[in-house]
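K.L.:
Structures are listed in the sections that come next.
Just so you know, all these numbers are worked out from the coordinates, no wet-lab data involved. Everything numeric here is computed off the predicted structure, so don't read it as measured data. Cβ atoms are built from the backbone, for glycine too; each structure is taken alone.
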Structure P
Amino acid sequence: MTENAASLGQFDFAGDDHVVPFQVEGLDVRGRAVQLGPMLDAILERHSYPAPVARLLAEAIVLTVLIGTSLKFEGKFTVQTKGDGPVDLLVADFSTPENVRAYARFDEEALEKAIKAGETEPEQLLGKGVLAFTIDQGRYSQPYQGIVELDGTSLEDIAGVYFRQSEQIPTRVRLGAAELFDRDEAGKPRHRWRAGGLIAQFLPDAPERMRQRDLHGGDGDNGLSDHVEDDSWSEARTMVETIDADELTDPQVGTERLLYRLFHERGVRVYESQAVYDRCSCSRDKLKGVLTGFSAEEIEASQEDGEISVTCEFCSTTYKFRVDEVTEA
């Protein structure tokens, strides 16, 4: 009795910026969940994105982290959207084992019109286009890329289509982002961004149980649209769909409490969490290598007063080079 109490007392909640793997054995479900706080806030505030853009990029970052932390090899996982909406480009990438970076590109005039018209849902900001998932294992491997159409649905729904088409694993993704306005320890007003998400996948021992009703059809239609969904996955999916957006971002709820709320009757098990960090992979040496490949004409066009300035789109760090540093002898 005493030993059990001591063991339970040693349990720590993961907290912000830690991905929590979990398993629900009674439903043959595995997944990961996360709440992002300071890491996300640092990425978004660095660029001073308008709120609708920040919220959209936050969801893309959560999706990237949830999938990227599942990689079992050294490499990079990238989520990228390209569409005809006011936010024409989102890029978020995860470099194993823990580094995250992201940025968004948008048309200020088109975004302003969308905000005035109240058209700020993710699907309205992205417009029509594609969402690409890229896995790169390094120089000795060919990158794998899965492309899903931006079809006017949410990022979490499109992610589900990706898993159904590329991995054929029944998957449900939930994403959420929110602004918090409160006061710091000194009582001063404070603005912060938070986001959270959960991915649940049905992985039974018998592969034939993984068949699911295909709600989207198209290229991913496997001809099983009339197949009755497995009861365990149906139950798990229904539970995940009860998640309120506030639960994904509320620091008072937390990842473990949410998982308990969803699956405690079925016996949810959580594993050691994995921290993620706001770290860019740019460097002076990398950019110098790029510049040394420029032609003399390109160098001349890029320089000003004998100096070339390069700013990283992800972390906003500016690197300055003298022309003679990047000119081949």
Structure Q
Amino acid sequence: MTVRFGLLGAGRIGKVHAKAITASPKAKLVAVADAFEKAAADLAGQYGCEIRTIAQILASDDIDAVVICTPTDTHADLIEQFSRAGKAIFCEKPIDLDVERVKACLKVVDDEGATLMVGFNRRFDPHFMAVRDVIAKGEVGAVEMVTIVSRDPGAPPVDYIKRSGGIFRDMTIHDFDMARWLLGEEVETVTAQASVLVDKAIGEAGDFDSVSVMLSTASGKHATISNSRRATYGYDQRIEVHGSKGAVAAENQRPVSIEIANAAGYTRPPLHDFFMTRYTEAYAREISAFIDAVESKSPALPSGLDGLIALAMADAALKSVKEGRTVKLSEVTGALADKSVFQGR
């Protein structure tokens, strides 16, 4: 079976997914839609697909699945429309910036029996997957503590900050999902601190650029997250898991993994400069996993529920900062916080 794709959005992340789709022998990129005609034309010319409107893709019989890379405020509406049209859906995070809107959207997905996968690409990074495999094999014993460092080389434009939903919903949300994935338990409480240390314009826009978060589960496991919008040395992406029998870590990756030794000392090449090069393999594996789920008609992971919980964790972190206290996740999600989604994974 060849899964036939429609791509909604031909921007930076849309180009990443177009590359992953066309590289797969199990997929075909049939059409692309974008509000900017030149962006759609450039991508269509590069990959030999058609330019269609979203409405045309919605009605197309020659498209099995869509990848949603449009602005966040369109995600939930598009997911509902394509669920009702019987298309499988891959959607970039977040589904929406409002927890209640996400809940309503996921009800439609459930009612229609649609396939929905949310784009937490870091789960598919081969280095992070290797860490998870070590945990699953019991090589470090029971997980006790998780440490995640995620720092961007530089802050995005303030115009982006204003529409992003804030650092917790835009940036830390990836780390919230990673923490849950590595802990293997649902998070019960969130404690966060946030500052403006990089660019005062970010603070004037109502956001933060430097945050630290501690998460805890009911059994007492901890995860700590360190985020910054500035890392002068490159794209900083590290994780460590400490367990009852030992520890496992994934260090920063470089385009070339060499070390030079001379009279000046030991040096290594710089880190990747951003996510598009650091996570190239992760994006390819992510789309491959989505295609497999569509082919086998099996649940796609990360799921819509995974997306909802990560967003709720972001809301809880923001609430923690504003109120200066530890926040129970159930304050944001209600009874959902008590429902583990790890069974059978």
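K.L.:
Can you say which of P, Q returns -8500 when helix-only ellipticity at 222 nm (-39500 (n - 2.57) for each DSSP H run of 4 or more, over all residues; to 500) is computed? Display every interim value, and only then the final one.
P.N.:
Working: P: -8500; Q: -11500.
The value was obtained from structure P.
K.L.:
If you don't mind, there's one more thing I want to ask. Check the numbers for mean count of other Cβ atoms within 10 Å over residues 168-175 across P, Q and tell me which is largest.
P.N.:
Numbers: P: 21.6; Q: 24.5.
Evaluating mean count of other Cβ atoms within 10 Å over residues 168-175 on every structure, the highest lands on Q.
K.L.:
Thinking of P, Q, which structure, once FRET efficiency 1/(1 + (r/R0)^6) of positions 72 and 144 (r between Cβ atoms, R0 = 41 Å, to 0.05) is computed, gives back 1.00? Walk me through the intermediate numbers first.
P.N.:
Values: P: 1.00; Q: 0.70.
Of the structures listed, the value fits P.
K.L.:
Ranked on mean projected area of the Cα convex hull in nm², which label among P, Q comes first with the largest value?
P.N.:
Values: P: 23.1; Q: 19.0.
Max of mean projected area of the Cα convex hull in nm²: P.
K.L.:
Now a separate question. Using Rg/Rh (Cα atoms, Kirkwood Rh), for residues 80-239 alone as the calculated read-out, with 1.03 as its value, let me know the right label among P, Q. Mind showing how you got there, number by number?
P.N.:
Details: P: 1.03; Q: 1.00.
Among P, Q, the structure yielding 1.03 for Rg/Rh (Cα atoms, Kirkwood Rh), for residues 80-239 alone is P.
K.L.:
Of structures P, Q, which gives 0.75 when FRET efficiency 1/(1 + (r/R0)^6) of positions 24 and 120 (r between Cβ atoms, R0 = 41 Å, to 0.05) is computed from the coordinates?
P.N.:
Answer by label: P.
K.L.:
While we're on this one: If you work out FRET efficiency 1/(1 + (r/R0)^6) of positions 88 and 288 (r between Cβ atoms, R0 = 30 Å, to 0.05) for P, Q, which one comes out largest? Intermediate results must be reported in sequence, preceding the final value.
P.N.:
On the way: P: 0.50; Q: 1.00.
Once FRET efficiency 1/(1 + (r/R0)^6) of positions 88 and 288 (r between Cβ atoms, R0 = 30 Å, to 0.05) is worked out for each structure, Q has the highest.
K.L.:
Could you figure out which one of P, Q the value 3.1 for distance in nm of label points 7 Å out along Cα→Cβ at positions 32 and 296 was computed from? Could you put the intermediate results ahead of the total?
P.N.:
Working: P: 5.0; Q: 3.1.
Label of the source structure: Q.
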